[in-house]
1. Have a look at I, II and say which one yields 28 for relative contact order in percent (Cα under 8 Å, 6 or more apart), as calculated.
2. With mean count of other Cβ atoms within 10 Å over residues 102-109 as the yardstick, tell me which of I, II scores highest.
3. Work out which structure the value 4.3 belongs to, where distance in nm of label points 7 Å out along Cα→Cβ at positions 62 and 94 was derived from one of I, II.
4. Mean count of other Cβ atoms within 10 Å over residues 14-21 computed as 12.4: which structure among I, II?
5. Here helix-only ellipticity at 222 nm (-39500 (n - 2.57) for each DSSP H run of 4 or more, over all residues; to 500) has been calculated and equals -10000, so which of I, II was it run on?
6. A value of 18.7, 57 was derived for Rg and Dmax of the Cα atoms in Å; which structure in I, II was it taken from?
Structure I
Amino acid sequence: MTMANPRIPYRFSNDGPPLKPHPKGAIMVHLVVNVEHWQFDASMPRTIITPPHGKETVPDVPNFSWADYGMRAGLPRIIDAIHSRGLPASTSFNAGVIQAYPRAAEAMRDAGWEFIGHGLHQKAINHEAQSEEALIKTCLDMLESFTGVRTQGWLGPGLRETYETPDILKKLGIEYVFDWVVDDVPNWMRTEHGPLLSLPYNLEINDSIIYAVERHSSDEMLMRLTRTLDLFKREAVDHPRVLAIGLHPHLIGVPHRFHSLEKMLDLLMATPGVCFMTGRDISAWYRDQVPAPKA
C-alpha cells in the first residue's frame with residue numbers, strides 16, 4: 001500500500017506509543033531562533049518592500065538592511081530576553097554567519113545555545129553550487145569547528161529538502177530534523193541509512209509566517225500562543241506535547257513586536273506544566289521511551 005507520507009507512517013497523533021511526560025513538564029517548549037546569512041550580492045530570500053516597477057535589483061539595499069538590522073539590534077534583544085530569564089534555547093544557524101556576523105555567533109555559543117544546522121546561506125539547498133551532500137558536510141564541519149560539538153539537528157533553509165535530504169542527513173550523522181511539521185510529538189522517519197527522528201517545529205507560531213508572509217498585527221503571535229497553550233494544557237493531561245516557537249531577529253526583534261516576545265516568555269514561564277528544552281533534550285526524552293525501530 002502506498003502511504004501519503006513516504007518517510008513517516010501515517011497515524012493519529014495520539015495513537016502512537018504511550019509517552020510519559022518529561023519530569024520537568026508535559027508541555028515542552030523549544031525556542032528556536034533562526035539566525036541567517038542573507039548575501040548582499042544575491043537576491044534576497046524574502047522582502048519587506050517591493051522594488052519600483054516590480055523589477056528585482058542586486059544589491060537589494062532596503063531588504064538586505066531589513067535583515068541586517070535584525071542581526072545588529074534584534075538579536076541582542078532576543079538573547080538578553082532569553083538569557084535574563086535563565087531559559088535554554090536553540091539557534092537554527094546558517095554556517096555562513098560564523099564569518100559574516102562573528103559577534104552574533106560568539107554570543108549564542110557563549111550563552112550555551114544548541115546549534116542546529118540550517119544550511120550555509122539562507123537559500124534552498126538545491127540552489128547552492130555545491131552538491132547537497134558536500135554542502136551539508138561543509139556546514140556540519142564548520143559548526144563543529146566553531147562550537148567544539150558535533151551538530152545533531154537540522155532545519156533546512158525555508159524547511160526545503162530534496163528527495164534525498166533525509167538519507168544524506170542520516171548518513172552524515174544527523175540525529176533529528178525539524179522540516180517535517182506533521183505532529184506535536186516526535187516521529188521516527190525512514191531513511192536509507194536507518195531511522196531519523198522528526199522533531200516538531202511550527203509554521204503557525206512562527207514570526208516569519210505571521211509577520212512576513214501573512215502580515216498580521218504585532219500581537220497576533222501572542223494571541224496564537226495563548227490559544228495554543230489553552231488547548232495543550234487540556235491535551236497534555238494524557239498526551240505530552242512539544243511546542244516549538246520559531247523566531248527571527250528582524251521580525252520579533254523589532255521594537256513594536258518585542259513586547260510580544262517578552263509577554264510570551266513570561267506567559268510560558270507562569271504556566272503550570274510548561275518546561276523549556278532544546279532539540280537535544282526532546283530527542284533524548286523521546287528516545288528513552290521509543291527507541292529507534294530496526295532499519
Structure II
Amino acid sequence: MNRIKNLDAGVKYMLLASLTFAFMGAFAKLSSLYMPSLEVVFFRNIAGVVLIGLAVLKKPMTHVGGKPWLLLFRGTMGFLALLAFFYNIAHISLGDAMTFSKTSTIFTAIFAWIFLKEKLTFAGWLAIGVGFVGIVMITQPSGVGFSKYDLLGIFSGIGAALAYTSIRELKKYYDTRAIVLSFMGVGTAGPILLFLLSSYITIPELDFMLGEFVMPSGVVWFYVLGMGLFATLSQVLMTKAYSQTQAGIVATVSYMNIPFSIAVGVMLGDSLPSMAVTFGIVLIILSGIMVARAK
C-alpha cells in the first residue's frame with residue numbers, strides 16, 4: 001500500500017486512465033453484440049460533441065484559424081481509425097485490438113519525421129524496427145497475407161498516428177476544443193451519412209463502416225452509457241496525468257492499457273494470447289517505451 005501511495009501523481013492518473021480505457025473497450029464490445037460498430041462509434045462521439053459544445057457556449061473559442069482542410073483531415077482520419085478500432089473490438093480479443101491501436105506511437109514517430117522534419121536518432125529507428133517485429137508476431141501473416149482484422153488493426157494505428165501528427169501543426173492555429181470537436185463532429189456526422197448510404201452499398205469488405213441503425217433498448221442503454229462514461233473519465237484522467245508528470249513517463253505508463261485490456265477481455269470470454277502473440281505484444285510495448293525515451 002505504501003508503494004502505491006508513494007507513486008507519482010501523474011503515474012497514478014495514467015494507471016487509472018489505462019484501466020478506465022480498458023473498461024470503455026469492454027462496454028464497446030458488449031454494445032457491439034447488439035448494434036453495428038458504426039453505431040457504437042456514433043454513440044461514442046455524440047456525448048463528446050454535446051459536452052464540448054456546452055463548453056464553447058460558456059467560453060467561446062479564440063484562435064487564429066486558417067487551416068480548415070487540415071482540421072477536416074484530422075477529424076476524418078481519427079474517425080476512420082476509430083471505426084477500424086471498434087470493429088476489431090467487436091471481432092477479435094480486446095487485448096489484441098488495444099495492442100494494434102497502440103502502434104500509433106510507432107507510426108507517429110515515422111510521420112513526424114516525414115512531414116514535420118522531426119529528427120529520429122538511431123535509438124528511435126531501432127525502436128521502430130522492434131515495433132514492426134512485434135506487429136509481425138501478432139499478425140503472423142500466412143501465405144495469403146494479412147487477415148482483414150490485421151489490416152484494420154494496423155490501419156487503426158496508422159490513422160490515429162496521422163491524426164496525432166496533424167494535431168502538432170493544428171495547435172499553432174486552433175483552440176484545443178476546436179481540434180477535439182473536429183474529431184468528434186466528424187465522428188458524429190460521419191456515421192449518420194454512412195447509415196443513409198449503407199442500404200445502397202453491398203460491398204462485404206466495407207462492412208466495418210456500414211450498418212443499419214438499431215435503437216438501443218433495455219440493458220443496451222447501460223452498455224452505451226457505460227462506454228461514454230468510461231471514455232470521458234479516461235480522457236479526464238489522461239489529461240491530468242500529462243499535466244502532472246513528464247510526457248515520456250506518462251506515455252510509458254499508458255502501455256498498461258494493454259495488460260488491463262487482456263485481463264478485462266478474458267473476463268468477457270476472450271482466450272489468453274498465444275506465446276507468439278504475447279511476445280509480439282511485449283515487443284510493441286517495448287517499442288513504444290523506446291520511442292518515448294528517444295524523444
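None of the figures in this text is laboratory data; all of them are computed from the coordinates on show. Remember, predicted model here, so these are calculated numbers, not experimental data. Cβ atoms are built from the backbone, for glycine too; each structure is taken alone.
1. Working: I: 28; II: 44.
Of the options listed, only I reproduces it.
2. On the way: I: 17.2; II: 24.0.
The maximum falls on structure II.
3. Numbers: I: 2.0; II: 4.3.
Label of the originating structure: II.
4. Values: I: 12.4; II: 22.5.
Traced to structure I.
5. Numbers: I: -10000; II: -25500.
Traced to structure I.
6. Details: I: 18.7, 57; II: 18.8, 60.
That value comes from structure I.
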